[in-house]
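Listed below are the structures to be examined.
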Structure 1
Amino acid sequence: MVKPYTICHILSALDGKISGDFFQTESGKSASGEYAKLRNEFNAEAWLFGTTTTKTFTHFKKPDLATFQDDGSSKDHLAVNSAKMFYVSLDTKGEIGWDSGTFKKEGRPDAHIIEIILETTDPAYRAYLKERGVSYITAGKDSLDCKVAMEKLYHLFGIQKVLICGGGLANWSFLSQGVVDQLSIVLTPAVDGSSETPSIFERGISNASRPLDSLTKEFKLEDINILTGNSIWLNYSVKN
């Protein structure tokens, strides 16, 4: 399989949580700055996010498909031939509302949007994405095929390195399907005790019936660094 080098780059509390009140602490804010600095230093051409994370960036806007219908769109659509930066979003159900094909957020470079959808995603949503200037690739029929997604990112868009930045379900999906090469964690010296917030890796419902030994993943520690504000940067390679 020819694919981009794939790094799961995560900011976490000491208890493995990736969202919550700990972000608002002094140490949380310091760690966030270190995390963002490292994210830029990786020089990846694409940042990949799960559906829920992307919805927070788009303020949970829903796509209005009333005027769109199946136009016989192909499985993959390249709205642009090349870009300096890509924002890749998982969206297997076609839930995210976009205003254009460019992702803009203060403190981050503008990025062309690529959606990862399924063969069963509403065809009207494909037409919607095309009209908005958003690229999309199809990876799997009824469930996400992470290997196909990575191969298409490499071959169709020339992406050499991808950072997977959450949430927990997205992180686990790509890790469990064997396409993650490196795990980078900025560990914040704070916790908030919440049991409602997501962790670095979370199994989806589809994994419930699989044997435990087929789900367990191990890592090899490659490097550890102390950062500003007593946060720690852990670098692992994936063993299995």
Structure 2
Amino acid sequence: MQTQFNVQVGSFGKITKIPNAWSNEDYHQLMAIMGLDDGLEGMDAAELREMCMMSLSDLEANEAAKVVLTHLFDNELTEGKIDQLSHDMVGDRMWEEYSDCLLHERFFSAYALLREAFNGIFAQPTGVEFTVNVVANDIDDLHIFDESLSASMVRLLSSALTPDALLHRLYEDQISGYQFPEAAGIVWQLQQTAAEGLSRQFKMVSSSFWFSKLAEIEQFDATSHADVSDEDE
């Protein structure tokens, strides 16, 4: 059943990288893939990162991309696919274009790292970070965000977009239906930041590919619903 809400868009900003997307462990693993992990003990975080970035920049752009993609997708993509993508990345925007949106966030962070290492060459990733305040008519209506947060939120935000928006064209069946596993690949990071009475506030990170139009919207009326498991259908 569709539930009605009023949504106010709060802060809205563009981002080119996700804070803390890369950890010391990530840099260690990248160095290991390059065969340069000896002698890293005792390095502080800044030194380790600088060494990793310099090592990547010493490679050809596609070879550096292959290192990063191997680290990020080794268990999900074949070696042949990673090799193909490493050549395609320089000219493409995989955080928007790759067929499986569940990989988009990691592509976004790959581009951010590689663009910094090569002082350009790779496309600059374009993301958005924003907050929304969701007001319900009945407190029980807010439970959809407890049941399936990502799916309920993407359905909610889709109400602000025109029917010809990419989100509707690509995922209309999931928006209107009861299974939306791709939602976690559309809204990359999502957390509830406040709750009071009939309202909840959420903060999220996504691609401008999906939600850049929200920068022009202050509030909108929306409908949404939670996913339904096979057992509940």
Rg/Rh (Cα atoms, Kirkwood Rh) was computed and gave 0.96; which structure, 1, 2, did it come from?
1
Where does the value 22.8 come from, among 1, 2, when mean count of other Cβ atoms within 10 Å over residues 64-71 is the thing being computed?
2
The value 4.2 for distance in nm of label points 7 Å out along Cα→Cβ at positions 8 and 24, derived from one of 1, 2, belongs to structure 2
Out of 1, 2, which one gives -11500 for helix-only ellipticity at 222 nm (-39500 (n - 2.57) for each DSSP H run of 4 or more, over all residues; to 500) as computed from the coordinates?
2
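Taken together, the values in this text are just the output of simple stated rules run on the coordinates, not laboratory data. Here the structure is a predicted model, which is why all the values come from computation and not from measurement. Cβ atoms are built from the backbone, for glycine too; each structure is taken alone.
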